[in-house]
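Given below, in the form of structure tokens, are the structures.
What follows draws every value from the coordinates through simple rules; no lab data is involved. Since the structure is predicted, the reported quantities are computational estimates derived from the model, not experimental observations. Cβ atoms are built from the backbone, for glycine too; each structure is taken alone.
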Structure 1
Amino acid sequence: MSRIFYCIVGVWPLLSNLPVAALPSIDLIDLGGRVQPSSVVPAVFGGSEQRLDLTVQGITPQADTSLRADLFQLAGSLAMPIARNIRLEESIALSQASPSAEQVTLKFPEVKQRAEILVRLSLFENTSQNTPTQLGDLHFEVFPASVTRELVELLQPKSEGTPQAVVFGPGHKLRHFLAALHVPIEDAGTGTPDRFDPARLYFGELATDQQFQEARDRGAGARMALFFLDDTLPAGVYADRSHSGVLVQVTLPLLDNLADDPRSQLGLTKIIHLLSAPPPSAN
């Protein structure tokens, strides 16, 4: 936990959601440009500012209304207050006839380990003392910055002057991500390397079946992860280990939000661990 959690005194029971009959509501449509599956709690980094695209409906328009947030850390059935009355937007324009789109920015608290944060959103009439109108709750999983640090440490060169990671293929998402973190890599170009060093880790960001087959055939015995969205396979991570190497095929869109999504970084970390593990002992 970060310092902000230590100064909290008191624990509140977790308040229930608004009754079904209540009309006011708010929904998270997009999180900083990365749409989340409806069944997955959005993941963010602690200490980061996130753009939230929201829709508000069921509210009678008011001349001077502001959108505010209270933050709670959840622990089972209890909610610990973290921050109160955060002003997200002043004098918002609402429509009773149709949902109103609102874009706000919220900074999440720093954490030392994964935490579930509830964001309770309310509307305040700025010119009156009326009770705020609760719109609803948004849930987020907040991850510490150590997730990124561990990933960077895993890809540091094992020997001076020789990058451990070799990136190839026509894609640029992984290259841009590692460059932003100042991780040294060897860029092997858009094609498939002619030679694979068994002591290094290879990452191919590919676009066609031909590129995938060529990398798999030419890289036999290498430690290699191939990012290729294969329509013939369910989305997932497939590992094929032999005594001489390991091939990991990733059919998930893992690289799309790599810079901002802690779960994607954790997925890449696990793939690196798979590639780095010693080969199984021969019987």
Structure 2
Amino acid sequence: MEIRINDKKLDFTIENEKTIGEILSGLDQWLRESGHRFNSLSIDGEAISAKSIQEVFSRGVESIKVLEINTASLADLTALCLINLIDDIDEYEKIPYEDKNFFYTDWKGTPQAVFAQDHLNDVYVLFESTFKNGSIDFSTLKSIAKERLRETETPVVEFDAMEPIISEITLRLKDLPLDIQTGRDSCAAQTIQNFGVITEKLIRILNQLAIQGTVDAENIMGNLNNFSETVNELYDAYGKHDLVLIGDLAEYEIAPKLQELYDIIRMQIKNDSV
């Protein structure tokens, strides 16, 4: 059997694989390591639909001459998913109120919903909650989806735009001990909350940069792990209301490590563009 991926013949020797499912399982791991996913499949010139893919898995390889596989990068699939999710919001808004309950039932089986559940679970939960219970404002939901789309399509631009935000939050973290000592509890809580949102966004962008080959995540992993451990200490201290430890961690550990992490990522991006 000949295997072709994106119209190129694959140098692949069947050993113990007896079914299409076994072959695809092995190829899937290899594709994931290269940042790609299956996009479409055809057998001996016949396109295989998503509905019949499970039946195909059990087919024996001896009856097949050519297995053709088309792949797409994870970044491209993520962008397409988000674009379709944004379109889903527009469609949901337009349908009559009495039909909205049926929308969710059909939506959860769509390719974008399935993909989001697997790869963008936090986004999926927000969309599910909106289409199922109407609990989130449409403009807010669309804003979140568009932000994630920018992070996927132009991660370097989004990363660069974070520079003043990183500088501001590091200053606020350094001021956190004073806010705590002077009883500015709401300001301290807002700093912790903003720090969490900013950190999550930075890590999402780092993940996209790594997936798209702009940075080498392994070279950053040591700093990221060190930073993550300190963040966990901060949240643990915050949960215990250990105000002294919160202040010390924020000013002397979190603030400089956050800035250091951002600078290391920026240096890798700069080196990649040279």
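Structures compared: 1, 2; top value of distance in nm of label points 7 Å out along Cα→Cβ at positions 24 and 248, i.e. the largest, recorded for 2.
Quick check on the output: 1.21 is Rg/Rh (Cα atoms, Kirkwood Rh), for residues 56-207 alone, derived from one of 1, 2. Which one produced it?
Values: 1: 1.21; 2: 1.13.
Here the read-out was taken from 1.
Looking at mean count of other Cβ atoms within 10 Å over residues 72-79, point out which structure of 1, 2 has the largest value. Walk me through the numbers before you get to the answer.
Working: 1: 14.8; 2: 18.8.
Top value of mean count of other Cβ atoms within 10 Å over residues 72-79 goes to structure 2.
If helix-only ellipticity at 222 nm (-39500 (n - 2.57) for each DSSP H run of 4 or more, over all residues; to 500) comes out at -22500 when worked out from the coordinates, which of 1, 2 was used?
Working: 1: -4500; 2: -22500.
Computed on structure 2.
Here mean count of other Cβ atoms within 10 Å over residues 40-47 is compared for structures 1, 2. The highest value is that of 1.
Computing semi-axes √(5λ) of the Cα gyration tensor in Å, for residues 160-239 alone gives 21, 15, 11 for which of 1, 2? Attributed to the structure labelled 1.
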